[in-house]
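Participant: Take a look at the structures below.
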Structure 1
Amino acid sequence: MRSKVVTKEEAMAKVHDGQTIAFSDIHGMMAADELIAGILEKGVKDIVAISISGGNPGEGVGLLIGAKRVKKLITTHTGLNPEAVKQLFAGELEVEYNPMGTWVERQHAAAAGLGGCLTPTGVGTEVEEGKQKLTLGGKEYLLELPLPSDVAIIKATKADTAGNVHFKMNAINYNDTMALASKFVIVEVEELVEVGELGPEEIDLPAPVVDMVYLRTGEKKYLPKMWQRLKAKAEGGK
């Protein structure tokens, strides 16, 4: 079976200016740090970033925002990244906010080949501006359009060489949906195993969905710097 394991340079050959790139990043957690660093090193710019948050300053997608490589951010909030907020108010970064459930379901619609999803969330608020509204059974819904990406940059715990992927506990989060909604999927993993070493119950994202697997060279990272500081402070206060 063909190996999908690649170098960082091979992965970066698939990332270009102006692409819509989805990132598995929750305030620096579950971010593919080394691949994101590779995007920065390559000089990729004008990115339309899909991320559940604006990240943390200097971490995850926040690293790219800080370097002004992101022209538009499609997200649910930016509250933990002051740089993203600063760029937003300065007119340097376009931000499209979505309710969290809507953000995920728009990607699910793209993954399933649907024309969109209907939701009552946002009806009667600024969220409905510019969107089609439908009434079904006497209840109003907004039509939210699919949210596909050109490339998904995803962090996972483990993968085999064929591209079957395992996420540790709740690290799977929305990442399987994000991958299915993308044209090309690159997964950064902590551990690489041979085909057959992952049991069927461990495979959260099957090989046919994954195009490339990159084995990170740095230390394992489960908590971003901000949470590491908070954890250390809490433990020190005991």
Structure 2
Amino acid sequence: MRVLVVEDQPKMAGLIRRGLKEDGFAVDLAKSGEDALWMAGSTPFDAVVLDVMLPGIDGFETCRRLREDQVWAPILMLTARDSIEDRVAGLDQGADDYLVKPFSFAELSARLRALIRRGDSERPTVLRVGDLELNPATRRVTRDGTPIDLSPKEFALLETFMRKPGAVFSRLDLLEHAWDYDYENRSNIVDVYVRYLRRKIDRPFGCDSIETVRGAGYRLREAVTS
């Protein structure tokens, strides 16, 4: 399995490379975030080990740009800073795991193997369908750049649709994704919230993106019509 290690400190980079090679990984090194971007864009790595503190663009920005470039290889971030804020920032930019220095090579290898088992399926940090955009981390929704104010339940419902555009969701599917076990089931609550969503994300923009599928439920059109 081929791993890209992004670390600007030569001694640390050498130690990581040697430790991973002893565990059977093929390892390439990048000294900066800029190098990581072109290397990961041209080579299908099985995983990326990314240091937070880098010259030029830091690890957080590198991670964000990798995901923007549709590089979906699992990313494990390394940092000497053990703050909750740093961990949240890394994960929200698209990282899959976090390891604080100093660490054991046994744990690093085990975490990489676990990440690689998950594969490199597409996991965008910002959801986009046509001109509709939803950011789960910032709780921000826009259409064609215009902010849309949604309630927590409306946001949860829209996120469910946007994670699988084109898929048909039954009312039960939507209840299971957007409502918790404490909710006392009412048969029309999904229809009510779909109407709320349409009033906010469609009507003001002359769109018809949430489609009723007769006898089945609802779906978000992949190609939004106006």
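What follows is calculated from the coordinates using simple rules that are stated; it is not laboratory data. Computed from a predicted model, the values in this text were never measured in an experiment. Cβ atoms are built from the backbone, for glycine too; each structure is taken alone.
Participant: Compute mean count of other Cβ atoms within 10 Å over residues 193-200 for each of 1, 2 and report the one that scores greatest.
Facilitator: Top value of mean count of other Cβ atoms within 10 Å over residues 193-200 goes to structure 2.
Participant: Of the structures labelled 1, 2, one was used to calculate helix-only ellipticity at 222 nm (-39500 (n - 2.57) for each DSSP H run of 4 or more, over all residues; to 500), giving -11500. Name it.
Facilitator: Considering all the candidates, the number was obtained from 2.
Participant: To test your reading of the models, identify which of 1, 2 gives 21.0, 63 for Rg and Dmax of the Cα atoms in Å when calculated.
Facilitator: Attributed to the structure labelled 2.
Participant: For relative contact order in percent (Cα under 8 Å, 6 or more apart), which structure out of 1, 2 has the highest calculated value?
Facilitator: Once relative contact order in percent (Cα under 8 Å, 6 or more apart) is worked out for each structure, 1 has the highest.
Participant: So if we calculate distance in nm of label points 7 Å out along Cα→Cβ at positions 65 and 153 for every structure here (1, 2), which label has the highest result?
Facilitator: Checked 1, 2; max of distance in nm of label points 7 Å out along Cα→Cβ at positions 65 and 153 sits with 2.
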